[in-house]
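Visitor: In what follows, structures are represented as structure tokens.
Every number in this text was worked out from the coordinates using simple rules, so none of it is lab data. Every value quoted in this text rests on a predicted model; they were computed, and no experiment measured them. Cβ atoms are built from the backbone, for glycine too; each structure is taken alone.
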Structure 1
Amino acid sequence: MALPQLGAWVLDELPRLNQGILRDEVAPSVLVDALHEVVLPHLPLPDRLSVPEAQQLVVNLGFVGASVGRHYQERTPGGKDTPERAFEGLEAGTGQIPFQRYFAALADHTGTGHDHRDSYASLVRWNVGTVEVRLGEQTVVSMPGVFSDGRTRTYTGTSGEEHFFALVKKGEAVEKAVNDLLEPLADPETCWACPEPMARVRTAITLLGTLRQLFLDFAALPPEHSMPPEHFMDVFRQFAVHWTPGDIPPSGALDIEGLKRDFLLGIAIPDYASHVRKLFPGLLTEERAILEELMVQPTLPQRVATSLGVDLEKLPDADPADLRRLVAAHPVLILWYDILTAHAKAAGSHLMLSKKFLFKPQRQRDAEGIGDHALVSNRSGTTGMTETYLERLTRARRDHVLAPLHRAVAEVGEGTPLHAVRSDMREIPPVGVLLVT
């Protein structure tokens with residue numbers, strides 16, 4: 001099977017088979033037989049592919065592996081304990097290379113350090129078409145996929161899965177636009193109160209508002225235009241099975257731009273870096289290197305405070321009058337308070353989505369005695385983050401280092417001298433987030 005034909009099979013035939021298997025209309029063996037007889041035998045050796053072809057094949061075979069793994073584990077007693085047995089006898093290429101070994105060689109050939117299983121990068125960033133973030137007429141981020149067909153691969157061919165993958169990639173693209181604005185400010189020579197750095201922060205605040213609204217709008221859509229929670233819990237998430245014990249299934253927690261923003265702006269959780277390092281197997285090589293570097297650097301608010309001579313540790317106990325004098329002396333602190341607050345609100349909207357589509361429906365099921373899904377638990381994220389831990393992360397972002405300035409900043413209203421620091425927000429062009437097909 002040539003690569004374009006394989007791509008067409010994954011786009012159309014694999015979802016049909018998955019739906020049939022999930023409805024008990026088709027035996028899982030039909031899928032395995034099709035892979036044996038039609039899909040895998042004639043695949044080229046990984047080193048004969050170009051890098052873009054290898055990336056495309058990683059995406060396609062990621063959906064294949066997730067499908068085979070799910071059906072095996074769901075229907076085999078003890079299958080969750082031996083996930084790798086799902087692939088026994090499944091071979092790829094004329095050399096009859098075992099599926100997992102072939103996939104590993106394919107992932108290595110991309111040169112990205114991609115995990116030896118499906119991942120966030122392949123399911124979302126490589127799979128979905130180009131997403132552009134625009135400020136007025138200017139494109140500030142263009143995040144391409146690896147396909148030129150304008151289509152999104154899914155597990156079951158439903159529009160809800162397409163909508164969800166697009167939402168996640170749009171969110172990552174907006175986050176990248178924010179980070180692209182903020183990262184240059186780590187330069188030791190940055191003049192925090194100068195027009196250009198302040199303009200960067202103002203624009204980043206606007207983009208974080210767009211990110212929050214993106215999530216709120218998706219949550220407000222009727223199920224037919226987003227994804228029904230039941231499908232998210234019982235169909236979509238259940239393909240995020242282990243391929244080997246202890247590996248990292250795909251998850252929104254692996255969104256590199258969200259992780260970068262936490263380290264750029266700071267998050268008051270002592271063990272956060274250790275938590276993020278546990279996710280490293282599911283990240284790409286470049287992503288791991290970026291995070292390692294950010295983990296040991298001062299955050300941007302710390303850099304601002306050091307430059308201005310502000311002792312952040314004294315702010316929680318400072319007198320309100322002292323806080324007002326501090327803000328009056330350093331108006332730029334208003335913008336940094338605003339961006340940290342916008343960061344927290346964006347994270348809060350993500351938590352809201354998690355509650356709407358996962359945690360609240362599962363609590364209702366528990367109350368009704370229905371219980372949890374036996375395959376992939378709906379009581380936590382696919383990387384093990386519980387609702388309690390996500391709430392802890394959101395609180396930590398809300399209780400940021402400049403939060404004590406709340407009373408002073410709240411008094412910066414229309415007509416006050418300090419309001420000019422915020423007034424230029426109205427001059428920022430409208431933000432557009434587009435999936436370009």
Structure 2
Amino acid sequence: MTQSPHGRSAVPRAVVLGLTSTTGAGVFIGLAPAASAAGRWLIPATIVAALAALCSAFSTADQSRTYPSARGGYDFIRTQLGPWPARLGASAYVLGRAAVAAALAGMVATYVFPENRTLVALLVLGCAGVLSATGVRWSGRVLALVAGVVLVPLALVVVACFGVAPPPAPDAPVADDGFTAFMGVAAIMFVAFTGFERITAPLRDDPVHSDRTLRWAIPLLIALSLGVTLTVAAAVEHQLGAARLALSSAPLRDALLAADGEWLVPLVGFAAMVAAVTVLTSVLGGLRRTLGALAATGDLPARLAPSWPLDVVGCLAAVVVLVVVPPPTALALGACGTLFYYAFTNASARLLLQEDRTWPMRTACFGLGLSVLLAMSAPVDALLTTVITMAVGAALLGLCSGLGARLRARSLPPAESRMSDSRDGDFLKQD
């Protein structure tokens with residue numbers, strides 16, 4: 001990884017990099033399932049989701065600074081909490097990221113080729129997987145162009161929705177409006193902010209930003225992402241109404257059609273495709289890093305350590321979710337799995353007692369509590385699937401680790417075997 005320039009001069013670059021990883025499924029398809037959960041809580045619940053993301057971003061940034069050689073949240077959790085919490089967190093992360101990848105691929109098909117959703121989504125996943133496996137990295141200028149390609153059509157959607165009076169239609173009640181429904185909406189909308197790890201825990205060859213840069217860039221990134229999401233949500237809800245929004249598979253497209261903006265539909269479809277491919281390369285890169293960390297510590301077979309098998313495994317996980325569940329359900333799964341992962345990440349950051357923490361320890365405590373509360377408020381099917389996946393995944397990883405340890409013990413002399421066991425889990429403490 002390369003060191004980014006220090007100070008505020010690097011803040012715009014960091015924010016642009018983060019925006020290209022956060023502006024995706026949450027804006028293009030997340031509004032409908034959130035509105036179906038509790039339409040009137042859409043905007044305030046999104047603010048709560050942004051607050052949870054802000055605390056989690058602080059925690060990952062602090063841990064990444066402390067352990068610069070770590071391979072993402074799995075290594076953070078393993079170092080602070082131990083192997084079993086790390087296995088649970090890794091299982092939640094793999095499910096969450098695979099589900100988000102499936103939702104992003106389905107988003108492209110829904111906006112561009114809705115009649116061939118599965119085939120187009122598979123092609124999108126394949127293209128993104130190839131880009132990730134070949135190590136494609138976007139330059140600063142390309143990322144700025146990507147941000148413009150996505151944000152300009154979104155701005156046009158907002159103008160069109162507010163510029164044309166919505167058609168008269170009775171607004172039927174769409175869902176429960178209690179506290180649980182409110183938190184459920186916040187859980188779904190959390191996906192709109194989860195790209196912040198692109199700057200707080202950068203992938204290989206991504207720029208490593210200084211503490212001074214992140215002190216400005218993280219709040220600014222979350223604030224801009226929140227502003228974009230709230231503005232688009234308000235515009236689309238104004239044009240469609242809560243009931244029609246909840247039933248829409250492509251809210252931005254339907255809002256444009258209702259506002260006589262058919263000429264903007266292809267532009268929005270192109271923006272959805274660009275946003276999905278850009279975010280997908282980051283999502284699959286994060287999956288590869290976590291699976292690589294699992295292989296390096298023995299929780300997965302060591303033969304998976306080369307990058308290309310990990311990319312194949314990550315894409316296959318996303319394909320399974322894509323084929324089994326529709327995009328809204330995949331989005332809920334992605335939100336629930338990611339929230340449980342950040343609960344473990346915040347818990348490990350809480351134990352990282354350092355006098356030079358960049359942000360107060362209370363942010364990790366608040367992030368932990370809010371992540372658990374939001375995850376437990378996710379749709380019941382997504383919650384049950386996530387909990388079962390975490391339990392089964394952790395058990396399989398533990399079994400694989402035990403079998404691998406026995407095989408290594410048989411192939412090494414007794415003294416070397418004991419030394420190898422004593423080093424397991426301590427590789428980060430040498431930094």
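Visitor: Give the label, chosen from 1, 2, of the structure having the highest value of distance in nm of label points 7 Å out along Cα→Cβ at positions 190 and 366.
Guide: By distance in nm of label points 7 Å out along Cα→Cβ at positions 190 and 366, the leading structure of 1, 2 is 1.
Visitor: Compare mean count of other Cβ atoms within 10 Å over residues 134-141 across structures 1, 2 and report the one with the greatest value.
Guide: Greatest value across 1, 2: structure 1.
Visitor: Another question about this same structure. Compare mean count of other Cβ atoms within 10 Å over residues 70-77 across structures 1, 2 and report the one with the greatest value.
Guide: 2
Visitor: -1.20, -1.46 is what came out when log10 I(q)/I(0) by the Debye sum over Cα atoms at q = 0.15, 0.20 Å⁻¹, for residues 214-381 alone was calculated for one structure; which of 1, 2 is it?
Guide: For log10 I(q)/I(0) by the Debye sum over Cα atoms at q = 0.15, 0.20 Å⁻¹, for residues 214-381 alone, the value -1.20, -1.46 is produced by structure 2.
Visitor: If mean count of other Cβ atoms within 10 Å over residues 310-317 comes out at 12.2 when worked out from the coordinates, which of 1, 2 was used?
Guide: Computed on structure 1.
Visitor: Given that P(r) over Cα pairs in 10 Å bins from 0, in percent, derived from a single structure, equals 4, 20, 29, 23, 14, 7, 3, 0, which label among 1, 2 identifies that structure?
Guide: 1
Visitor: Could you tell me which structure in 1, 2 was used to calculate helix-only ellipticity at 222 nm (-39500 (n - 2.57) for each DSSP H run of 4 or more, over all residues; to 500) as -25000?
Guide: Attributed to the structure labelled 2.
Visitor: With FRET efficiency 1/(1 + (r/R0)^6) of positions 14 and 222 (r between Cβ atoms, R0 = 25 Å, to 0.05) as the yardstick, tell me which of 1, 2 scores highest.
Guide: 2
Visitor: Compare FRET efficiency 1/(1 + (r/R0)^6) of positions 62 and 118 (r between Cβ atoms, R0 = 41 Å, to 0.05) across structures 1, 2 and report the one with the greatest value.
Guide: 1
Visitor: Given a computed value of 20 for relative contact order in percent (Cα under 8 Å, 6 or more apart), which structure among 1, 2 does it belong to?
Guide: Value 20 for relative contact order in percent (Cα under 8 Å, 6 or more apart) corresponds to 1 out of 1, 2.
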